[in-house]
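These notes open a run of structures that come right after.
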Structure 1
């Protein structure tokens, strides 16, 4: 028997409204991101798997956005997008949704790693492969690489339903750590 877990629809609606607004603002109408996101959200019934699908569309859009704008302007906007995602994660956490918050924080981290790879001409791939390549390239040191690996462990626990493996305080530390990493790297 598979158990389906629900998320708070009020919090999901708040996040989705902001995400959809960003998608409409930064992508042409024919890109499909906003319409796919809107269509997915219209069928949203409050299940975590549906929320992860929404987060996936948003992550893909952010990644494409970051790779499609040039120079330091791209980096500035990318950092703003990461900060917006982290603010949403903080709002989810403060409303008692540590699991959704953990997943969204992982989105912010992965989006930032993708941007660092694009900026350095490194291949964009899995979170782990990007982390390894960035450390090898000197973007950051081995200690930072290990911390990022641990953060993705938290995100994976959340994404795979291992919610008893971490506490809300761990997610708070995750958000603060990613926020610091984004501002420094």
Structure 2
């Protein structure tokens, strides 16, 4: 008999919990709708072009130099019609040999400078052309190159006065490569 009473009490207890668990409770819900995650665009150009023809210097003698400049553009609004919407947080220049004689490439020197309208140019690299790899075009003067802005790069490539006879009649070809990234 005790077992029957204990069983009835257990059934009553479980039943009362079931009633409590199924009772109505006030609730509320809110939604954050239409979340979108889109990437920006970073596009740099040289003088407004994806690529730009370089210089040709023939019959160079020891001590001869070739100077020039080009603009690096973050190709977006407001000054350019391009798609760039991101700042270039890192901007580098490298001299990359693409053909010809390694000995001449290794002998050439280059002075690279950058400017954005300041009274003086910012030094970037002065030394062997072959050592001009990932040279920073931003620090210490600028934090980034924002969309729609540009920076001028000046170069002076020279065959040193001490170049020897072994370099006579040689030719080398190289590119100035601009790399931009964010971050």
Structure 3
């Protein structure tokens, strides 16, 4: 079973990010389970969303404490949420950042300028779908076309098309880093 944890602040789309990723895996015939964890439940408060993926039905319903992969939507959470300390040895951390982040030993770190990609494509710095595209490239799954289809199901019309383009650009950026 693969476990992914999303680190974000409330209002930054972590739940939507998890649901889209789970849906993309479902399109490939995998089982997926996406769910959030809230603390104070106020805008801007740190929060997490989780995704479990497996070829078999998923029965585990607890939070994920040691994911193989972490998606960090807000890079200011890197230290306060102990991202490097939670990810499994040899795991992957994908951070929405264009700044240099000092990696810790034992994990593979990828900085993706998701907000800049989204600003360029949509005129708004909402880099979640670009981060999902980078995830697909770096993790080698889900298929980028399934990811874009899941995005277009979640966001209709022009918004869906632009978010799918952000995912494609994130995917291409991730391939260059891999």
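Given a value of -4500 for helix-only ellipticity at 222 nm (-39500 (n - 2.57) for each DSSP H run of 4 or more, over all residues; to 500), point me to the structure among 1, 2, 3 it was derived from. Checking each candidate, the match is 2. Quick one: Rg and Dmax of the Cα atoms in Å came out at 34.0, 120 when computed from one of 1, 2, 3, so which one is it? Matching structure: 2. When distance in nm of label points 7 Å out along Cα→Cβ at positions 37 and 165 is worked out for each of 1, 2, 3, structure 2 gives the greatest result.
Just checking, which of 1, 2, 3 has the largest value of mean count of other Cβ atoms within 10 Å over residues 53-60? That would be structure 1.
Every number in this text was worked out from the coordinates using simple rules, so none of it is lab data. Not measured: the values here are computed from a predicted model. Cβ atoms are built from the backbone, for glycine too; each structure is taken alone.
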